[in-house]
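What follows is a set of structures for review.
Read-outs throughout are calculated quantities, based only on the coordinates presented, and are distinct from any laboratory measurement. On a predicted model such as this, the values are computed, not experimentally measured, just so you know. Cβ atoms are built from the backbone, for glycine too; each structure is taken alone.
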Structure P
Amino acid sequence: MEWPAIVTAVSTAVIAVLLALPAVASFLLFRELRRAVRALERFGDTVQREVLPAVQSARGIADQATQIAATIRGEVDGLVETSQDLRGRVKRAADATEDRLNDLEALLDVLYEEVEDTALDVAAALRTTRRGVSVIGAVKRVFRRR
């Protein structure tokens, strides 16, 4: 064989090897990618089997907590409304009681004045009656002496 033929054969072999290397590397890369995809699929299946029910349970618990919070909020609003209503009633009752006590105080003042006037009138009447009795007693003594 001659030298140009050998160089051509070697060059062709080198070119063939250089073209085959990327193909082999691509084949190995695709094989590793397929393994990685299978591992990811197994991981996804595991997540779906084990994690998804836990997430759904957590979501259900969160929904229940939201419902409980809404119920509590409604009850608290009801208590606040009742408290405001009771506070208004107590204030109105206190105001009415104060008005009645003021009226009672005025009545007691008038009653006191009337009782005082009546007591003075009774005392004056008793004094007058005592004088009258003493006058009658004196007249009686005068008639007895005779």
Structure Q
Amino acid sequence: MKKMNRGFSLLELLIVVAIILIIATIAIPSLLKSRQAAHEAAAVGTLKTINTAEVTYLTTANGRFGGLSDLINNQLIGSHFGTGPVSGYNFAISLNATSTDFTITAEPASVNDGRYGYYITVDGTVRYSTIASLAPGGSVGAAVNQ
């Protein structure tokens, strides 16, 4: 009589599943850190883009800066900025009472989206957040080197 092999044994399947779980355990944290780093780099770049939009708006608005809605309405930035997170970050513009000064902030939408918060002012320098929990140790308000 010939014995016919019809498939894999339960032990073989369990070993394969265990190997896949070990590989996933190693790979997933690295992927999350890469995703965070990509979101952080995108946030810094987006802050610079919004800063440029503010300078452009200033030249057409009688020496006044605008809020997010002003920049969107004048098509200086995309409409997706008004609807929620962009690349894992929430962006906001704070204007002084006379709209002659601004601060643009970028804060991660969740802890999985980014580790740090950033801001940019009229001088065009991107800095780490002034909120200690959103800045690397000892770098609160320090310029970002990018």
Worksheet, complete the sentence: When mean projected area of the Cα convex hull in nm² is calculated for structures P, Q, the one with the largest value is P
Worksheet item: One of P, Q was used to compute helix-only ellipticity at 222 nm (-39500 (n - 2.57) for each DSSP H run of 4 or more, over all residues; to 500), and the answer was -36000. Which one was it?
Response: P
Worksheet item: For structures P, Q, which has the highest computed value of FRET efficiency 1/(1 + (r/R0)^6) of positions 33 and 89 (r between Cβ atoms, R0 = 30 Å, to 0.05)?
Response: Q
Practice prompt. Could you tell me which structure in P, Q was used to calculate distance in nm of label points 7 Å out along Cα→Cβ at positions 65 and 81 as 2.8?
Written response: P
Discussion item. For distance in nm of label points 7 Å out along Cα→Cβ at positions 57 and 129, which structure out of P, Q has the highest calculated value?
Written reply: P
Practice prompt. Work out which structure the value 4.8 belongs to, where distance in nm of label points 7 Å out along Cα→Cβ at positions 73 and 105 was derived from one of P, Q.
Written response: P
Discussion item. I have 0.00 for FRET efficiency 1/(1 + (r/R0)^6) of positions 49 and 121 (r between Cβ atoms, R0 = 25 Å, to 0.05), calculated from one of the structures P, Q. Which structure is it?
Written reply: P
Worksheet item: With distance in nm of label points 7 Å out along Cα→Cβ at positions 41 and 97 computed per structure, which member of P, Q shows the largest figure?
Response: P
